[in-house]
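Structures follow.
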Structure 1
Amino acid sequence: MAPTIISLKDVTFAYKGSKRQALRGVSLDVKEGECIAILGPTGAGKSTLACVMNGTVPRFIEGELTGEVVIDGQVPSEVGTAQMASRVGLVFGDPDTQLFGMTVEEDVAFGPANLGLDYETIMRRIERAIKDMRLTGLEERAPHRLSGGQKQATAIAGVYAMLPKIMVLDEPTSMLDPEGKARVFSIVRDLNKTLGMTVVLIEQEVDDILQLADRVFVMKSGRFELGGTPREVFANVDQLKEVGIRVPHIVEFGNLVGAEETPFTVEEAVSLVERKAWATPDPEASCSGREKDDSANISNGKPSGAEASSGSTRAPLVEVMDLEFQYPMGAKALNGVNLKIYPGEFVAIVGQNGAGKTTLTRHLNGLLRPLSGDIRLFGKSILNEPTTKLCSMVGYVFQNPDEQLFCTTVEDELRFGPSNIGMDPKELEEAVNDILLDIGLDKYRQVWPRYLTKGERQRLAMASVAAMDPDVLIVDEPTTGLDWLESLQILDYLEKLRREKDKTILIITHDMNIVSLYAKRVVVMANGRVIGEGTPREVFSQQELMAQAYLRRPAIADLSEILWGEVSLTSQEAACRLFGSSRTNAEVSDK
C-alpha cells in the first residue's frame, strides 16, 4: 500500500482579525500517487486548505492554525514555503498573483531555475510545458498582454515545469476554453497516472472530475460534508444540489429517469436506456426544472417553434462591419468581423482563448478603436463618439470585478456611474434601492466592496454598470471563479434585465452549460473572425464548427444525439424526450 503523503488531523484556521473559522476540524489522508478532488461553494474553505498544504497559511497569510499538518514528512508552517516549493506546487485561481516575468518563457523558467537545475533540463521543461499548455508562439509575449485564459495557462505551465511531488491546483481551468480545460485535465491525468505525482484538484468542472479523481470531497462552511469515490459522492444528487454543486448532466439524467444504477458516462447512459433499466415514478416531475424559454421547451420530444434564429426582419441595434484590429507590437486580433445584434437578444459569444471575443466587444463602447471597418449603434456610426457618451448606451462589465470597483461603500459604487452621466438624483436613489434588493446586497449598503465575496463583487460590478441604464449590457466571463449557485444568480439577474427592462445582453463565456440555459443566440469566433452563429441547439449540432472553435458541448447533447439523432440542451429535456419516446412506443405496441 502506498504511504500517506498528505496528513491533516483536526485542522482549524481563522484569518487574523476574523472570528469566523475558515476551516473547522478538517481531517484528510492522501496516499502518494493519489488524485483527489475538492468541491464546494465559494467561501467553503477550499483555497484556505490549499494554502495550508504548502505553508502559505499561516506563514504569509496570518491567522490562528491548530491541528496537525504533515506534507511529505514535513510540517509546512515550520520549514517554510521556499523549502516546500519542490514538494508542493500550488496554482492559484487568479493567475495575476503568480505572473511576474517579463515574458512567458521567463515566467515558466522561474520555478525550475530556482530549484537549481542545469540549463539543459530547465530548457527541456520549459519547452514541454509551453507546448502542452498551447502557448507556443507566445514565448516572448509579456504576461500582461495575454488574454485571461492565456495567463492561466502560463501560471499552470510555470508550476508544471517544476514537476513537484504534489500538485495542488486551485480552480486551474476557470479562465480556459473547453479545449484548454480538456488539455489541462489530460496533463493532470498524465502527471498523476504516468509520473505518479500526487494531485489535489480544487474545481467546479464536475464532469471531468468523474473520470479523473480517485476520491472526491465536498466542502461547505469549512468542513467536509461528503467524501468517497466519485460514484459514491455523485450518487447523492439531492445533497449535492443542497450544497450548491452542479450535478453532471449524465448523473442528473439517470436520477431523473430513476435509473437502477446511476450512469456516469454517455456509454453507461446509452446502455441503461437500451436495457430499459429505469423506472421513474413520476415522468412529469422529471420533465420539470430550469428550462430555456425559447429553445429548451419541448413537446413530445421535439424543439418548440419558439426556437428560431434571430429575426432578421428587425433593424439591428448593433452592427459590426468588416472590423479589423491589431494590438501594438502584436498579432492581428480581429480580421474582418461582421456581426448584427438585435434588440432584446441574449447573445453568448464563444470561442477559444485568443479568438478575439473580448477585443470585439470592447469596440462596442469605444474602449478600443478599430484599424478599419465600422460599428453602428441604432444605425449610426460610433467611430467618432467618445467613450464617455457610449458608456451610457453600451455598458461593459470586465472579467475581473476588482478592476471596476473603487468606491468606499456598496451604495456609492452604484451611484458613481449614474451620477457621472447626469441621472436625476431622485431617480438615481430609487434605482439604487431597487438594484440593491435585486442583487441581494441591500444589507451591505455601507460595506467596503473589497469585503464582499467574489460572487458578490461580481454582482455589484454588473449592477453598477446596469445602474446607468444602458441599452446594451456586455459581461465578460460572468461566471469565472464562481460556484454554480452564484453563476445562476448572475445569469438570472441578466435575464431579468432582458425580460423586464428590454435590455440587450451579450456575454462572453466558456461555460457551455450556461449557454444551454440562457443564450438565445450563440456567436462562435475563431482567429479573429465570426465563423458561425445560431441557437444553442443549432450550434451544438455542428460538430465541425465546435471542433474548429475548440469547444465541447455538454455531455447530454452527445447522449441525445446518439439515442435520437437530435441535440438536447438539458437533462430535463432529455428525460422528457425519453418518456415521450417511451409513451409513443407503448401506444404503437397497444395498437
Structure 2
Amino acid sequence: MLSLFKKMRPRELIMSLACVVLVMGQIYFDLTLPDYMSELTVMIQTPGSSVSQVWRVGLKMLGCALSSMALTIACGYLAAQVAAGFSFTIREKVFEKVADFSQQEMNQFSVPSLINRTTNDVTQVQMLISMGLQILVKSPIMAVWAVLKIIGKSWELSAVTACFVAVLLTLMIIIMFILIPRFKLVQKQTDDINRIARENLGGIRVVHAFNAEQYQNHKFQQANNALTNTQLFNQRTFALLMPSMNLAMNGLSLSIYWIGAYLINAAAMTDRLRLFSDMVVYSSYAMQVVMAFMMLVMIFIMLPRATVSANRINEVLDTKPRILDGKETEAIRPMGEVEFQNVSFKYPGAADYVLHNVSFKAKPGETVAFIGSTGSGKSTLINLIPRFYDATDGQIRIGGHDVQEYTLEELHNKIGYVPQKAVLFSGTVKSNIAFGENGKSEPDIEALKKAADIAQAADFIEKKQEKYDAPIAQNGTNLSGGQKQRMAIARAVYRQPEIFIFDDSFSALDYKTDSILRRRLAEETTNATTFIVAQRIGTIRHADQIIVLDEGHVAGIGTHDELMQNCKVYQEIAYSQLSKEELGNA
C-alpha cells in the first residue's frame, strides 16, 4: 500500500498535507467544545452568573462548531481532489505498463484480471484515500488528543475507558485477521466473473447457435454464487463491529455516570460541583474516543479490500517486462535481410520445445512462406521476428545484427504485421488504415487510398457513403471476415515497412481476391522481405522459399517444385488440397 502511495504526484502530496492541517484544526475545535461545556456547567451552577456571560460562552461554542464545519468541507474538497488525481495517475501508469507487456506477461495476468486491476482495484484505493484523508487521519489523532485531555482527572474513569478501548481493539484485530485473506479471494472471484462475462459476450453468436444459454447461465451462476457467499460472510462478520461499537459507547456512558455518581456522592460538598463538571467533560471526551474508534471501523471495513487491490496494482507496476530494448542506435539500419541460426523455442514454464533448431536466410525482395500441419509452430516462428517472444536458443539476425540489439520501437517501425485474427479498433476506416503511421498528425490520404487499393479493400470502402470516414465498430464487428483481413493488410502496407509478416492472413479471402492481392503486393513490395504463413498451397506456391514445418522441426526448405520432388510432408499437404493435374498446370 505504501509503495503505491509513493507514486503520488507533488500536487497531491501538497493537498494531502493541507488535509492533515485542516483535520488538526477540526480536532482542535471539536475538543475545545467540552471545555466550554464545563465552563458553562460551572457558570450555571454558580450563583450570580449573568445571562450575558452564558451567551458569551454559547457564542464561543457556536464559533467552534461553525469553524469545524468549514474546515470539514474544505478537507472533503481537497480529499476528493487528491483521490481523483491519484487514481488518474495510477490508471495511467497501469495502462502504460500493460502497453509494454509482451505476450508472456499478458498470459501471466490474463486480460480480465488486468481490466479489473485498472478499474475496480483503482476505485477501491481511490475510495480509501478519499475517506482516509479525513477519517484515518482524524480518528487516531482525536483519540490520543482526547485521552491526553482526560488523563489525571480520575483514575477510575480512565481505567474503565481503557478497558472498553482494549476490548474494541481486540475485536477489530480478530475480525481483520479473519477477513483479509477472504478479500483476496473476493478479487480473484471478481476476475472470474469478469472473464465469464467477457467470454459470453464475445461468443454470444456461438452460444445462441448451440443453444448453450443454460450452460453459460449455470457457469456464471456458479461463479456468482461463490462471490456472493464470500461477500455475505464478509459483510456478516463486519456486521458485528457496529453493534459492538454502539454497545461500547452506551456502556461507557453508563459506566462513567455510574462511577461519577458514586464519586460525587462520596465527596465533600465543596468538591461536588468540581467533580460534576469533570464528569460532564470526561463523558464528552470519552465519547470522542469511542467516536474515533467508530470512524476507524468505517476505514477498517474498506482497508482490507483496498490493501488487496493496492497489492494487485503493485503486482502489475512492479512486473519487469522480459522483452527489453536493445541498445539505442544513431541511425536506422536496413533490416531487410533476416536470418535464423539454429533457433529453438519453448514457451515460458513449458517442458517441451515448440521449435527445434530452425535455420534459414531471407534476403530483401524475397518471399518466404511457412506451411505445415496445425500446431507445427508456424505462427510461433514468425512471432519471434518482432520479438513477441525471444528465442530460447540460437540467434535471429536482422540486417546483420542480433534482433535483440535493436530497440523495440526501431524494430517494430520496420515491420508490417498482419495477425492471424484481424484486429480493428473503433474509429473510422481512415484511422484504422493509418494506425501504423507512427504518430504523424495527419495521414497521407493518397498513400492511404493506394494501400487500400493494393489490399483489395478500396472496392467495399468506396461503396460506403462516408467512404474513408465510414465508422468502424469495436473489433470491426460491422465488417465481414474478409473485409477485416483486407483492412488489416492495408494497415500494414500503408506504413511501407522493410519486412512484411502475414500470419495466415489470406484465409478469409476467396481465391480470386487472394491471387490479385498477392500479385499487387509482389509488384509494390519488390524491396521488402515478405513472410507468409498459410494453409493453402495456392497462396504460397510461387514463394522464393517454402519452409515446411513438422512438429517444430524443419521438414524441408525449397521452392514448390523442389519440395514436390524431395519433401514427403509437403507432398502430402499438396495432394490433400490439389489434384496432380492442378499441381502440374501451376
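Hey, Rg and Dmax of the Cα atoms in Å derived from one of 1, 2 reads 24.7, 79; which structure? Could you put the intermediate results ahead of the total?
Details: 1: 24.7, 79; 2: 35.9, 125.
Structure 1 accounts for this read-out.
Any idea which of 1, 2 comes out highest on FRET efficiency 1/(1 + (r/R0)^6) of positions 219 and 259 (r between Cβ atoms, R0 = 30 Å, to 0.05)? Mind showing how you got there, number by number?
Details: 1: 0.65; 2: 0.00.
Once FRET efficiency 1/(1 + (r/R0)^6) of positions 219 and 259 (r between Cβ atoms, R0 = 30 Å, to 0.05) is tallied for 1, 2, the winner is 1.
Out of 1, 2, choose the structure whose coordinates give helix-only ellipticity at 222 nm (-39500 (n - 2.57) for each DSSP H run of 4 or more, over all residues; to 500) equal to -11000 when calculated. Don't jump to the answer; show the numbers that get you there.
Numbers: 1: -11000; 2: -21000.
Clearly, the read-out refers to 1.
Looking at mean count of other Cβ atoms within 10 Å over residues 107-114, point out which structure of 1, 2 has the largest value. It would help to have the intermediate numbers written out before the result.
Numbers: 1: 20.6; 2: 17.0.
The structure with the largest value is 1.
As an exercise: mean count of other Cβ atoms within 10 Å over residues 155-162, calculated from one structure in 1, 2, equals 15.4. Which structure is it?
Working: 1: 25.9; 2: 15.4.
Computing mean count of other Cβ atoms within 10 Å over residues 155-162 on every structure in 1, 2 gives 15.4 only for 2.
Using the calculated result 0.55 for FRET efficiency 1/(1 + (r/R0)^6) of positions 139 and 323 (r between Cβ atoms, R0 = 30 Å, to 0.05), pick out the matching structure from 1, 2. Intermediate values should be presented prior to the final figure.
Values: 1: 0.55; 2: 0.05.
The read-out comes from structure 1.
Compute FRET efficiency 1/(1 + (r/R0)^6) of positions 363 and 459 (r between Cβ atoms, R0 = 30 Å, to 0.05) for each of 1, 2 and report the one that scores greatest.
Numbers: 1: 0.70; 2: 0.35.
Answer by largest value of FRET efficiency 1/(1 + (r/R0)^6) of positions 363 and 459 (r between Cβ atoms, R0 = 30 Å, to 0.05): 1.
Taken together, the values in this text are just the output of simple stated rules run on the coordinates, not laboratory data. Keep in mind that this is a model prediction, so the values were computed, not measured. Cβ atoms are built from the backbone, for glycine too; each structure is taken alone.
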